[in-house]
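Heads up, there are several structures right after this.
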Structure I
Amino acid sequence: MTSSSRFLAAGQRYLLGLYGGVGPLSHTLFEAHLLSSGHRRGARTDQDYPVWLLTSASSTPNRMASLAGTGENSAPHLLHYAQLLERAGADVLFVVCNTAHAYHEQVQRELRIPWVHLMDVTVEWIRRALPDVRSVGILGTDGTLSTRLYHRALEAHGLNPVAPEVGSAEQSLVMGAIFDPAWGVKATGSHVTDHAVTNLAQAADRAVDRGAQALIAGCTEVSVALTPDAYTCVPIVDPLVVAADLAVALAFGDREPSEFLIHYDAR
């Protein structure tokens, strides 16, 4: 429990640390999900919602270019801001970027608090909430696909990943929706263009045609644009929603942060 618990919400046991700014719109969506989850829990006043710390670390180098070796290494930024949140008193860390989880092991080894692994908790949620689903589509960046972050988590739970090949026409739809400098989600501030939504819906259709019974919004820009209201053919599993519900449960002690501390040395 955080040493400054008297400053937390009534009943709150653990202080949440949010690593945002990767991309900038995504952590505002995550915070909205935290508020929705808190409200479902019964919050009705300011003081009922959990306290969290946020760093909007928008200076973090592009994770995909970092992984490809074509850009600045993201790891020092991820470690710096994660430790900043830890020193500020956070008991548990959520990083609001899927691709950044390629650096989970490297950063977690240097932290005392757990960085909740987005892929693990998302796939665990799918197994509980969608027990009849066997094949799951992944819509994410080239970096997330090439590092097989969701592939490994799905396969570990006996599920079949359905993902486009990096460099394919199908994957270009996803990458354009995320990164296009004119109409991609990262480029348009708080506005999501119809072009981005259409691209993602087309990519989703192709995954469904190849057998996906549910789709993971495997990039936070996909979470922003391809909502369950925008695409209804199969369930859209949003890791930000899963993580927000878990974060609120952790904040109030329904779950313990220690459950999510991965000891890589023991693997």
Structure II
Amino acid sequence: MQAKKVAILESRLGAQLAGLVAGRGGIPVHAPALAELPDLEPQKIAALIASLEARPAKLFIFQTGVGTKALFAATDALGLSDKFLFMLKSATVAVRGPKPTGALRQRGVRIDRSAGDPFTTKEILDAIGNIPLKGERVIVQRYGTANVELDRALEARGAAVAEIPTYKWSLPADTAPLEALVSSFERGELDAAVFTNAEQVRNLFLIGKDKDSLRDALNHVLVASIGPVASRALHEAGVKVGLESSPPKLGALISALDKALS
């Protein structure tokens, strides 16, 4: 990367991503753009499991590893994990990608349908496309925000959809690093920016006071996206995506960025 300055907006894996950039000769500028806050109410989980005893779900969809683990932590605390696992045995279990797959396998859950690469809503809908859902209950493990596209597609097929919130996305408690990053973009001090989540794009523009100036600044650096969902958010913001990782993994993303910058 030849001492190029690279903006890193990732939160949870930000240090790891910065290390990958530094390991290839780049200069990481880390400013987390996202906070993951717990959004799981034990009473509602207990009520949901009670309702599933009365009216079982035909399909469960797990979208994230961290959310799946948080859900099981809640059922553990409630003493309901065995009951929940039994319900999963009699339903179809679908996963959006490798992270929820790993979390479920740790619990011995059978996985029936898996979304293909790049693990977007389209791929999960393709994976469950031949399952009759009219009049059936579908339970969706939510990620940081409601997946409106998924819910509407399921409802259009006649399903009754219930989402289980596990965590929600927010701005970081300390936005000073993000504000400083916006200023660095506008002063032309950076060479590239790495986006690993669509909400990072939205929060960056939420912090930026002059949206046009920020947009212009981003369009003068190499913008790297982890995959189609982040790319769509960038396009909606008027930002040109310089490269999109394939497969949508951090290692592949940094390798592509290194090649482009070198």
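No value in this document is a laboratory result; all are computed from the given coordinates. Because the structure is predicted, anything quoted here is derived from the model rather than measured. Cβ atoms are built from the backbone, for glycine too; each structure is taken alone.
Hey, P(r) over Cα pairs in 10 Å bins from 0, in percent derived from one of I, II reads 7, 31, 37, 21, 4, 0; which structure?
It must be structure I, since only it matches.
Using mean count of other Cβ atoms within 10 Å over residues 16-23, single out the structure from I, II with the greatest value.
Looking at the calculated values, the largest one is I.
Quick check: 25, 13, 13 is what I get for semi-axes √(5λ) of the Cα gyration tensor in Å, for residues 120-215 alone, calculated from one of I, II. Which structure matches?
Of the structures listed, the value fits I.
Can you rank I, II by mean count of other Cβ atoms within 10 Å over residues 112-119 and just name the one with the largest value?
Result for mean count of other Cβ atoms within 10 Å over residues 112-119 over I, II: largest is I.
Work out the source of 18.5 here, i.e. which of I, II gives that when mean count of other Cβ atoms within 10 Å over residues 88-95 is computed.
Only structure II yields this read-out.
Computing volume of the Cα convex hull per residue in Å³, for residues 24-95 alone gives 134 for which of I, II?
Computed on structure II.
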